[in-house]
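None of the figures in this text is laboratory data; all of them are computed from the coordinates on show. These numbers come from a predicted model, not from an experiment. Cβ atoms are built from the backbone, for glycine too; each structure is taken alone.
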Structure P
Amino acid sequence: MTQFQFRTHTGEIIQGEKLQSALNKVADNWQRVAVQSDFPPHVTPEVVAEWNKRNFETAEKIRAGKIDNFTLWQRVNTELTGECVALLPSNKRKENHAS
């Protein structure tokens with residue numbers, strides 16, 4: 001079980017079994033997507049093997065709680081909170097309707 005903490009976008013600190021469960025789900029999904037990826041015919045088996053190797057290594061990193069980039073943080077955060085936080089703010093501006 002993890003001995004570290006995860007801070008969600010709301011500031012909540014998650015740890016223990018709840019965090020490990022989320023990490024496992026994200027890692028399992030990461031592996032599943034890697035294995036199910038279709039490659040065009042020109043991609044060699046060696047490239048596919050390297051792709052799968054890197055993705056399985058990333059999945060184990062996730063499972064171990066080594067979240068070192070926004071994409072991984074976002075996926076774990078979404079699993080824990082149900083909310084997907086955008087990297088960049090929305091371009092939509094609220095219009096002022098003066099009467």
Structure Q
Amino acid sequence: MSIAATNGLVGAISTEAEVPYENDKTWTLAVSGGDVAIQRWSVGKAAKVDVYNGPVLDGQEVEIKTQSSTNLLYMTPTTGVTYIDFARKRADSNQ
């Protein structure tokens with residue numbers, strides 16, 4: 001599933017979702033109803049790599065700042081339908 005969003009995403013995902021991501025900006029991700037694994041493409045699209053060492057857990061809110069060669073992050077729920085709130089953090093001085 002590909003999701004069109006420029007300033008973030010709020011909603012439910014049940015399969016892998018391609019989420020637009022602006023490199024070198026800080027984003028926040030809040031997860032509820034399940035866990036979400038986050039991946040990005042490495043340089044040259046050699047392989048997808050984890051943004052974290054494991055999934056973002058149900059009830060957790062995390063900050064993300066990374067580089068994706070495709071300007072996309074791939075969010076995959078580990079169980080059923082999971083609700084996410086993914087937004088660019090405005091308080092960051094480099095925003």
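Using the calculated result 29 for relative contact order in percent (Cα under 8 Å, 6 or more apart), pick out the matching structure from P, Q. Walk me through the numbers on the way to the answer.
Values: P: 29; Q: 43.
Source structure for this number: P.
Match the computed value 0.5 of distance in nm of label points 7 Å out along Cα→Cβ at positions 33 and 81 to one of the structures P, Q, and report its label. Comparing all candidates, it corresponds to Q.
Of the structures labelled P, Q, one was used to calculate helix-only ellipticity at 222 nm (-39500 (n - 2.57) for each DSSP H run of 4 or more, over all residues; to 500), giving 0. Name it. Comparing all candidates, it corresponds to Q.
From P, Q, which structure was mean projected area of the Cα convex hull in nm² = 5.7 calculated on? Don't jump to the answer; show the numbers that get you there.
Working: P: 9.8; Q: 5.7.
Only one of P, Q returns 5.7 for mean projected area of the Cα convex hull in nm², namely Q.
Thinking of P, Q, which structure, once distance in nm of label points 7 Å out along Cα→Cβ at positions 49 and 73 is computed, gives back 1.6? The value was obtained from structure Q.
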